[in-house]
Structure P
Amino acid sequence: MITYQTDGVPMPSIKKRETTEWIKAVAARYGKKAGDIAYIFCSDEKILEVNRQYLQHDYYTDIITFDYCEGNRLNGDLFISLDTVRTNAEMFGAPYDTELHRVIIHGVLHLCGIDDKGPGEREIMEKAENEALALLALRQA
């Protein structure tokens, strides 16, 4: 089950049912099934706290993905800072909703096994994100 929760911020205006179906469709493209995925929308301060406590990182980020996958079943907790999503949308000149969906699917792509830290991996992740966003646009048309 895919759930959407908040921690200290208002729930973003996403279409939960549509977003859930999109996430499942993207996962299926990678031969995966969505299991228990929890999205926790939060503030910069909360994501910094999570980053320090669990990853020993002392910086803000847009998403932290905790991977509990088993085989082809995607399970995880995904913390998303709505503050950083908004800042990134402004910085990249992207609509807020587009940037939010990019980050939502970014976490799922991590659960599917796509990394973005090593040489050439960022480009692979961006291509996968763009393909997923194109699929969302098709579904909304």
Structure Q
Amino acid sequence: MKNERWITIHSVDTDGSGEEEMEITVRGTLRGSEEDYCLRFEELFGEGLKSKTEIRVQGRRCASIVRRGDFNSELTVEAGKRHACVYATPYGEMNLGVFAREVFSDMDMRQGGELRLNYVVDYNGSLGAHKKMLVRVGEPIASAPRKI
């Protein structure tokens, strides 16, 4: 893959019943510029389910997270705004509202960087969960040496 990176995603979800914390590290790609960039990677879920995920950041203040595969979703996380989004699983589809408290990015195309998302999800107008996501992108992964 061109411009392949290690991408670590740390998320904390808080709802009325408690808090769930999760962290994954995957190989993916980073393309674009510091202001407008795209991360692409594949996520694996339990029971052999997987999705190709794309995180697009525009102007360091708006991020969209698009999943295609066994889980399909399109979430727009824009600081200070609420967006209507769709989340589909193999078990059904849900309409969500996403209100972002914070979108922060300090990406450097050579060194990597971080993307922080802090947002609230509601289901049919009722509070669902408060989500915090930290996406860390490392330096490019060195290619294997070529055989002569």
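Starting from the value -17000: which structure in P, Q was helix-only ellipticity at 222 nm (-39500 (n - 2.57) for each DSSP H run of 4 or more, over all residues; to 500) calculated from? If you can, show how the numbers build up before the last one.
On the way: P: -17000; Q: 0.
So the calculation was done on P.
For structures P, Q, which has the highest computed value of mean count of other Cβ atoms within 10 Å over residues 100-107? Provide the component values of the computation, followed by the final result.
Values: P: 22.6; Q: 17.4.
Sorting by mean count of other Cβ atoms within 10 Å over residues 100-107 in descending order puts P first.
Where does the value 20.2 come from, among P, Q, when mean count of other Cβ atoms within 10 Å over residues 36-43 is the thing being computed? Don't skip to the answer; put the middle values down first.
Details: P: 20.2; Q: 17.8.
Working through the options, I get structure P.
Where does the value 16.0, 62 come from, among P, Q, when Rg and Dmax of the Cα atoms in Å is the thing being computed?
Details: P: 14.2, 42; Q: 16.0, 62.
Matching structure: Q.
Quick check on the output: 36, 26, 22 is Cα extents along the principal axes in Å, for residues 20-83 alone, derived from one of P, Q. Which one produced it?
Details: P: 35, 21, 15; Q: 36, 26, 22.
The structure behind it is Q.
Once FRET efficiency 1/(1 + (r/R0)^6) of positions 44 and 60 (r between Cβ atoms, R0 = 35 Å, to 0.05) is calculated for all of P, Q, which comes out largest?
Working: P: 1.00; Q: 0.75.
If we compare FRET efficiency 1/(1 + (r/R0)^6) of positions 44 and 60 (r between Cβ atoms, R0 = 35 Å, to 0.05) over P, Q, the biggest value is for P.
Values quoted throughout were computed directly from the atomic coordinates according to the rules given, and no laboratory measurement underlies them. None of these values were measured; they are calculated from a predicted model. Cβ atoms are built from the backbone, for glycine too; each structure is taken alone.
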